[in-house]
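Structures incoming, each one as structure tokens.
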Structure 1
């Protein structure tokens, strides 16, 4: 015990008794008057890494992990917040998220600037509209760029020259119709459309990689420029290379595309191997 420090267990017991009998300030003052602290000097070093904010659904198991895995060696800082969402997947539930976007954005490093915010829901973006999402984000993060999986996918299609595609989703039929219409409205030809017809993110996240590859092998891809796999909850990024090789095609997935767009938007154009031709381009 340092010299001069004579605060004993008996002293502590007495102070506790005084605190309980006399008042709330007695214990704090008694202890603090005898408390010794060593003051140190901290060197504050601010990072210059670009900041990527990610808004993910409260029910999503996948997108956050994909960001961490793909970007682990890239000089960016990633900050995630979750937006309330209730399954099942349908237009009404997607629209409910719009009112939360501004507040959820504000809670990603409050009072700090973010370079880009990624709204992590493909079909939700189609329902709400990318313009509305950008407007809501910029209410509280006015300087942040904004991207979404479907707008990032459109950029990826253009980047790789994909004009006619096949589509695979996990969504129910009514949601699939909105995805189809969106792509057609943005001048992307859809030659085939396949789906697992699932309504819950928990189910989507548990679709096995083996079944994904098996079902993709059944899709006729020889007459299209590539395959678009939609949904941020679907775990596919780890097998993109293998699927592209086995099917002799290009595969764009929601998470792969939005991560690619985030990195390019903050000035990082280094190639990342192992996650498909898009990130390696």
Structure 2
């Protein structure tokens, strides 16, 4: 029983929302999923998957839409690989195929066919998430040079509460992010969160502490999301449910991560990400 309880308290499940339309990367995304676009010769989604694997994640749920079934096909294109590999021996291609098969064993798919926000996407995964806490990664946000998810899981093992990755942003940019205020300091990189606001106006931002796309969330968030009203832009924001949990007394930590942040969700950011990773 004790071992079962400890296992349930481990972070072994992750969810990755992938149903977004990718309008900021048009025209590339008019025919192709942004998560499969190569970043220095490697599909962007594989950087996220590698981060999960290295952090000890065992199960991953992808939230996609019917319009982005190409993502599922990427992991289930056996006929193509077998046909090519039957004709000629190709060590590189064979290695890539084996890697895809390894990923596939970990991945389940759920659908969000109407874009209603990240909160709605998370809610779609409820039937698969059985553990008390789980990891969520947003694929537009790459964090290189350090495994942010792994570091957050280490903190979770000590503090046993929810965690959000964060960084200090310029005041003029606070409206792009969820911004949190601090209730108390744990150490120089970790803080207990007092409140969090989704994309506040500059004058209304409680700080410059911006939430970045890595979260360790409690399973109880599903009950909050189920009742969550639409927020800004007519979407269901995960930030609003997190705020509600904090108000109920649930502890959240803001973790200023040690790695380097790359924004892959815009054209300039995507180009910069490829250039930056090529120099590592």
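Between structures 1, 2, the calculation of distance in nm of label points 7 Å out along Cα→Cβ at positions 49 and 201 yields its largest number for 2.
Using relative contact order in percent (Cα under 8 Å, 6 or more apart), single out the structure from 1, 2 with the greatest value.
By relative contact order in percent (Cα under 8 Å, 6 or more apart), the leading structure of 1, 2 is 2.
Can you say which of 1, 2 returns 16.4 when mean count of other Cβ atoms within 10 Å over residues 81-88 is computed? Of the options listed, only 1 reproduces it. Among candidates 1, 2, the computation of distance in nm of label points 7 Å out along Cα→Cβ at positions 65 and 209 that gave 3.4 used structure 2. One of 1, 2 was used to compute Rg and Dmax of the Cα atoms in Å, and the result was 25.4, 85. Which label is that? Only one of 1, 2 returns 25.4, 85 for Rg and Dmax of the Cα atoms in Å, namely 1. Computed over structures 1, 2, distance in nm of label points 7 Å out along Cα→Cβ at positions 57 and 89 reaches its largest value in 2. Work out which structure the value 0.7 belongs to, where distance in nm of label points 7 Å out along Cα→Cβ at positions 105 and 137 was derived from one of 1, 2. Computed on structure 1.
Out of 1, 2, which structure matches -10000 when helix-only ellipticity at 222 nm (-39500 (n - 2.57) for each DSSP H run of 4 or more, over all residues; to 500) is calculated? The partial results should precede the final answer.
On the way: 1: -12500; 2: -10000.
The correct label is 2.
With respect to FRET efficiency 1/(1 + (r/R0)^6) of positions 169 and 225 (r between Cβ atoms, R0 = 25 Å, to 0.05), the largest value across structures 1, 2 is given by 1.
Coordinate-derived values only; no laboratory data. Because the structure is predicted, anything quoted here is derived from the model rather than measured. Cβ atoms are built from the backbone, for glycine too; each structure is taken alone.
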